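So, here come the structures, one by one.
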Structure I
Amino acid sequence: MSPHADAGRRTRVLVVEDEESFVDALTIGLQREGFDVTAARDGVEALSAFRPGDCDVVLLDLMLPRLSGLDVLRSLREVSDVPIIIVSAKGEEVDMVLLLEIGADDYVTKPYRLRELVARIRAVLRRREAHDDSGDEASLIERGPIRLDIDARRCFVAGDEVKLRKKEFALLHLLLENPGRVLTREVLIDRVWGSDYVGDTKTLDVHIKRLRALIERNPKSPEFITTVRGVGYRFEATKPVG
């Protein structure tokens, strides 16, 4: 895949990193691969440099001066769904479940090879393009007490709105489109994260757990998103409303 996000322009990468040696080497390497690179050396500078629509992907270091990478991730997710790849140092205490819940798309560990990093960047961009080009679909899906407004990206349970993150929305959308059908873990990961996803498969379980916490009356005894042990998950279509 070409690194171009749109025909006629180069993919724009915001590198948020405070180690100058990494910034210099990464900037040169990514530019050679055909990317445009903007660098920010701390968290505050990163938020100042970021403009929704002017950046295609963010490479975000966790250990940053002035404002942590975790706080930058939270702030970016409030204003944009731009793909964000977390960069962490080897041996660093990292709560990847928390990062994925907040909205990180992928992560790499230092030291990394440029070839691997470029592959990760292109993979998250392919997943974004596949999602954006998914074609025509019903704008409203209702299953029992759950109503999903696809165009507005809003979810309601028994009339009350619940806030879903990007991957949670996509996962629930897929389950609602296939009521009563068992969707394997492989199918769910392939459809929501992309066939080239190389992260931890426990990511799916994290998102299912959070979805249950948001839509189930008793998440520990789910009525709607049920587990088919050893296979995957199924949305039960005929459960009654509270």
Structure II
Amino acid sequence: MELIRCKDLTIGYEGQAVASGLTFRICEGDYLYILGENGSGKSTLMKTLLGLIAPLSGELVRDPGFSESETGYLPQQTQIQKDFPASVKEVVLSGCLNPSFLKPFLRSAEKKMADESMKRMRVYELKDKCFRDLSGGQQQRVLLARTLCMKKRMLVLDEPVTGLDQETMQDMYRLISDLHKKGITIVMISHDPSAAEKYATHILSFDDGITFETADRYFHREKEEDDGMDH
């Protein structure tokens, strides 16, 4: 099932284009890596996909059976988020709150979902600890558990492993891969081509012109170009 289709999309702010010529699609079950240098438009695209900003031109079409509310977003962490003075359980439970505030109180089913999300992300034993006292990797797992509480079909992750040590980084990649294997569509901004080669089904690259292709084709082409340069 095709969730989102973009054709000749131009994205930006206040009439100022950041990137143009974006043509790609996201299907249910995809694991899309978005690669590119800082400032190339990756985060702007994320916000456009989330419906936070409107495209400047071109087409962005959602399947009628897929709404913006079914997309969970894990942004890059800010210092304010890292210093948030709440318990792990409170942070995760906040993902269950209805944004319209029509349901300000949590039901037992939602509390159970929070417990299951914490267990899934291996932070249940930390539930009573203060969020700001956790390591960077633990905080990211907590925020991912919070995102899961939103009952989303697609997760949009903006460089979720930034600032993590190598071991914790690989652990996060495995956790996200497990979510993908369980049927959640993943869209991730990354600066790590080696992880993209291991996990991605598709690549949207902002380097040397915008390209969209399967991961196999992208890395096969990259290898051919590297071999050609060696000769």
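The numbers here are math on the coordinates, done by the rules we state, and not lab data. Predicted model only: the values in this text are computed from it and were never measured. Cβ atoms are built from the backbone, for glycine too; each structure is taken alone.
If you rank structures I, II by distance in nm of label points 7 Å out along Cα→Cβ at positions 23 and 183, which sits at the top with the largest value?
Comparing I, II by distance in nm of label points 7 Å out along Cα→Cβ at positions 23 and 183, the maximum is at I.
Taking distance in nm of label points 7 Å out along Cα→Cβ at positions 71 and 223 as the quantity of interest, name the structure among I, II where it is greatest.
I
When mean count of other Cβ atoms within 10 Å over residues 55-62 is calculated for each of the structures I, II, which structure yields the highest value?
I
Out of I, II, which structure matches 13 when relative contact order in percent (Cα under 8 Å, 6 or more apart) is calculated?
I
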